[in-house]
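The structures come next, written out as structure tokens.
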Structure 1
Amino acid sequence: MPENDSTWEVIAIGGGIAGISAAIYLGRAMRKTLVIDSGKSMAAWEPDVQNYMGFPEGIDGEDLLRRGRKQAERFKAQFANDEITGARKDGTMFELRGKAGSYRASNVLLATGIFHIPPDINGVSECLGHSMYFCKDCDGYRVQGKSIAIYGWNNQAVEYALAMLAYTPTVAIVTDGHEPQWDAPHAELVREYELPTYSQKIMRLKHTAGKIRSLCLSDGTETVLEALFATRGDIYFNAIAKALGAKLDQDGQVVVDDQMATSVPGLYAAGCVTPANCQMIIAAGEGAIAAQAINRALFDEALRTHSLRKVRAQQLQTEQIAPVTF
């Protein structure tokens with residue numbers, strides 16, 4: 001649990017990869033840092049992360065989060081298990097209201113992430129991360145040579161299916177009863193590349209211990225399948241950004257500059273809630289960029305307000321500093 005003082009130099013909202021990465025850097029910069037974690041990181045969905053550098057045998061997503069949190073705590077970053085429900089800015093300070101407490105900080109990092117929308121199919125939840133995936137860049141490699149399907153009915157689904165041909169020749173599109181909405185050029189691609197398309201409603205998914213075996217369709221047929229990729233879209237957790245007046249793009253992602261700063265002074269964002277490619281290692285990098293930018297902003301503020309001089313005066317008063325001799 002964090003210390004009783006509820007005022008911090010930096011608060012990271014979100015205890016996923018981006019928030020933890022930032023906390024490691026900020027802790028090492030000797031900044032008073034709090035991570036508020038609601039326990040909703042998408043990294044926890046992934047039982048076998050294979051593309052995070054440094055883990056050649058892969059690593060469980062929850063284990064990666066645990067290791068990161070332990071590393072941040074080593075450098076004195078603190079964590080609060082809470083969910084922020086309200087936020088406002090009062091002058092130079094951010095005031096955050098959570099279900100379990102209230103918090104204040106001069107700088108806030110939004111690392112709130114996203115939610116991948118899974119197909120509404122009976123049996124799919126047990127397969128998440130095991131044979132039901134959302135990211136071809138993360139998981140295409142693991143389905144080489146398998147029978148797979150892309151769940152969707154728009155241009156993105158067609159392009160997704162075409163991209164997956166790099167990994168397997170057996171790729172179909174399932175629209176789950178929806179009329180295909182892809183345009184004429186994409187319809188031509190479906191024909192050109194002979195992509196099977198199943199438009200029947202999916203009644204249920206058969207699996208064994210999270211490994212998909214088949215899809216049962218409304219016409220009574222059963223399609224053998226080993227993996228399913230969804231393209232239903234994402235929900236961006238941007239409510240706090242909206243409350244604080246940060247600029248969003250048309251998809252709802254928080255707009256940031258190259259230092260991960262938002263349109264609101266003192267407010268930063270990193271990870272999947274930004275327009276970056278939603279990859280764990282990219283989120284970690286964005287968290288580090290944001291942390292270094294925040295640390296620099298705090299240093300510049302200390303020079304501007306002469307508060308660093310006050311710290312130095314205290315050092316000179318309380319420490320025996322020997323002169324340098326040569």
Structure 2
Amino acid sequence: MKVYYIGLDVHKKNISYCIKTENGKIIDEGRIAANRACLLLWASHLPTPWIGAMEATLFTGWIYDFLKPQALKLEVAHPQMLKAIIASKKKNDQVDARKIADLLRCDLLPTCYMAPEKIRELRRVLRYRNLMVREAVRMKNKMSGLLMEVGGIYSKKRLHGKKYFSHLLESIEDVPESVKDLLLLSRANFEMFNRIQKRLIEALHHEPLISDRTQRLMTIEGVGEVTALSWVLEVGNPLRFGSIKQAISYCGLCSAQKESAGKNHRGPISKQRNKHLQTVLIEAAKLAPRWNAQLAEVYEHERHKGHHNRATLAVARKLVSYMLAVDRRGTDFIPAAKAKVA
């Protein structure tokens with residue numbers, strides 16, 4: 001069966017493409033506008049069957065979902081690995097499309113995992129919820145800062161309570177009216193962000209596609225709702241990791257390695273990671289030892305070596321191993337002590 005190979009260089013406003021045969025002959029190449037109408041018209045005139053590939057970018061998701069039903073196979077290339085392979089003196093959109101087609105044709109394309117459309121949609125909601133949390137914290141800090149600037153006396157622990165805040169505005173003295181107006185505005189923003197993030201987390205929690213997995217992960221002491229949701233939506237299919245080390249690397253919990261001439265050098269934590277999952281896991285690792293005796297032992301063992309941050313990373317790596325095991329097996333977590341008794 002004759003198959004055509006298509007390389008797509010995706011951008012915000014346009015898409016460059018190159019169609020090649022199995023022997024590398026260019027059948028067609030050009031540029032189309034990056035919208036559904038133009039893409040549908042272009043796809044209707046493609047020679048069939050065809051296999052396509054594109055680089056992972058911010059705009060890749062909807063194009064991938066739109067073209068996948070029409071393709072024999074559609075791949076997404078890892079952007080960092082792709083740069084290392086196709087680096088050359090001459091670089092433009094058309095050349096990039098040709099090289100992606102060649103890598104696909106020769107089975108050398110460094111592919112990356114593409115989560116199902118529904119998982120990506122829920123992931124987008126979770127990431128937006130995390131943004132709302134950060135904005136709410138920023139507003140809380142701003143309210144404290146405004147009061148400190150004018151020497152206002154307040155209770156730090158009670159400031160963000162609704163009743164206390166109303167009473168404070170009525171009773172506080174020697175504070176400019178402009179500061180009171182800014183405090184009211186900050187309070188309104190804080191309440192809005194807080195309402196939105198609560199609605200988002202409730203919507204995620206009741207989603208049938210992920211609810212069973214999150215409940216199983218929450219049987220691990222120290223793993224809360226947000227940590228479990230972040231794992232499920234950011235990881236997608238846990239079976240895509242061949243080992244715990246691969247999962248730890250994906251979460252950005254290990255250092256970069258450079259080995260040459262028998263000399264091994266470990267640098268700082270690699271920037272090639274899922275930053276959203278890394279942030280959640282490190283925050284969870286700071287609190288998890290309070291609730292989980294096994295994680296507390298891991299933390300104390302590393303802390304005695306004299307570095308608190310490394311101890312936190314060790315706990316985060318252990319959390320990854322627990323969650324990966326539970327998610328793969330599809331069963332609740334059983335602590336080591338109970339497992340021995342059983």
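What follows is calculated from the coordinates using simple rules that are stated; it is not laboratory data. These numbers come from a predicted model, not from an experiment. Cβ atoms are built from the backbone, for glycine too; each structure is taken alone.
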Structures 1, 2, by Rg/Rh (Cα atoms, Kirkwood Rh), for residues 35-194 alone: label with the highest value:
2
At a computed 1.9 (distance in nm of label points 7 Å out along Cα→Cβ at positions 251 and 307), which of 1, 2
2
Taking FRET efficiency 1/(1 + (r/R0)^6) of positions 99 and 299 (r between Cβ atoms, R0 = 41 Å, to 0.05) as the quantity of interest, name the structure among 1, 2 where it is greatest.
1
So relative contact order in percent (Cα under 8 Å, 6 or more apart), computed for just one structure, reads 12; which one of 1, 2 is that?
2
For helix-only ellipticity at 222 nm (-39500 (n - 2.57) for each DSSP H run of 4 or more, over all residues; to 500) computed as -18000, the structure of 1, 2 it came from:
2
Among 1, 2, which structure scores highest (criterion: Cα Rg over 2.2 N^0.38 Å)
2
